[in-house]
Structure 1
Amino acid sequence: MWLAFAHLVHPEFIEVDGCILWERKYNQERFEEWSHQLEGDVYALENILNRFVVADAVPCEETPENDSALADIAAALAGSWEHALTRTFPDRTFEVDVLSTDDGPTIVFHQVGG
């Protein structure tokens, strides 16, 4: 459990065909399918493949208190991911957002500019 937590707080990222992806969720077959479908659009690929629903790692009942806690966890992870991305790829700029979705807070990131 602690190792999984460490990987969430200090993630590893890889570059595949110009896309920066969360290494832990990278799947070559899935990437190739999406790349073909999106005609290699880096922005679209990163926005689809770099999503993390916090409640998938922190399962809990839906209550206002838990929703607030999940939002706080998402914000903390997003900050950590932004730092890790910048450290790993210092010559690039990233946008890391926390989206409010039906599944709860969801972290998503992509490169900015290019």
Structure 2
Amino acid sequence: MRMLRWFCGHTRRDRVRNEVIRNRVGVAPIEEKLTQHRLRWFGHVQRKPPEAPVRNGVLERVDNVKRGRGRPKLTWDELVKRDLKDWNISKEIALDRNAWRLAINVPEP
């Protein structure tokens, strides 16, 4: 945001909202970009063979670990499942790299 503000000639002291700056420069919302990068990594992991270390470490979580009190932490796989559901994308598309990239693309406004 500091760089975007600098492009527009504003400082924090000008009290211009981040959304206004992003619209003026033409940058997509940060939440969508984070989701896109998370899904891009998910596609990368899905295309790996099952015996690959990255796939064993990311997708297979040990369930017998005792969690602490309070609200349970949101895990990476739960977050990816929610993103897939929100964007109406199936998991199987990740095996085709070109289709996956088109499905998760966030266009710049």
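Each value in this text was obtained by applying a stated rule to the coordinates, not by laboratory testing. Worth saying up front: this structure is predicted, and the values here are computed from it rather than measured. Cβ atoms are built from the backbone, for glycine too; each structure is taken alone.
Laid out as a table, the results:
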{"item": "FRET efficiency 1/(1 + (r/R0)^6) of positions 7 and 55 (r between Cβ atoms, R0 = 30 Å, to 0.05) - highest-scoring structure of 1, 2", "result": "1"}
{"item": "At a computed 25, 16, 13 (semi-axes √(5λ) of the Cα gyration tensor in Å), which of 1, 2", "result": "1"}
{"item": "Which of 1, 2 leads on FRET efficiency 1/(1 + (r/R0)^6) of positions 71 and 95 (r between Cβ atoms, R0 = 30 Å, to 0.05), largest value", "result": "1"}
{"item": "For 27 (relative contact order in percent (Cα under 8 Å, 6 or more apart), calculated) the corresponding structure among 1, 2", "result": "1"}
